[in-house]
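Below you'll find a set of structures to go through.
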Structure 1
Amino acid sequence: MGKKVSAADGTFDYQLRYAWAVCPYGAFAHDPASRIVKIALIAPADYKQYFDWGGITDYLIKRAQVLI
């Protein structure tokens, strides 16, 4: 999960990314916004089947594996 932040005048730009380890709390029922249709535990090597943020993605996944 992440967020890209820019100043209104364009003087700075940065991206903040989060990584976390989670455990199931219960069965997935639904997303009220209907954007998420499934929650899945995936192997880090398979992430591009689910999302790709461009060139930085490989670095972020490798770094998350070190931190978690």
Structure 2
Amino acid sequence: MPTPTLPPHSWLDSLASYPHWFVAACLTLVAAALIWLFAKVLKWGPVFLIGLVLAGGLATTIWLLFH
């Protein structure tokens, strides 16, 4: 008869020793921080893209002017 194997150890097993309310509170804070970071990236993304377009257009214009 084959011996049953144990499932692989995962990082979630280490959270089992903490109270459930503490894990939920920490995950809520992490989720809020990720949403805040995503909002910052979305805010500065178009500004960065406009800067790239302007720099690329300026470089192309200068290149075409001298060639």
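Bear in mind that the values in this text are calculations on the coordinates, not laboratory data. Computed from a predicted model, the values in this text were never measured in an experiment. Cβ atoms are built from the backbone, for glycine too; each structure is taken alone.
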Worksheet item: Where does the value -0.82, -1.06 come from, among 1, 2, when log10 I(q)/I(0) by the Debye sum over Cα atoms at q = 0.17, 0.26 Å⁻¹ is the thing being computed?
Response: 2
Practice prompt. Kindly point out which one of 1, 2 the value 2.8 was derived from, the read-out being distance in nm of label points 7 Å out along Cα→Cβ at positions 35 and 51.
Written response: 2
Item to complete: Name the one structure among 1, 2 that helix-only ellipticity at 222 nm (-39500 (n - 2.57) for each DSSP H run of 4 or more, over all residues; to 500) of -5000 was derived from.
Response: 1
Discussion item. If mean count of other Cβ atoms within 10 Å over residues 19-26 computes to 10.4, which of 1, 2 did it come from?
Written reply: 2
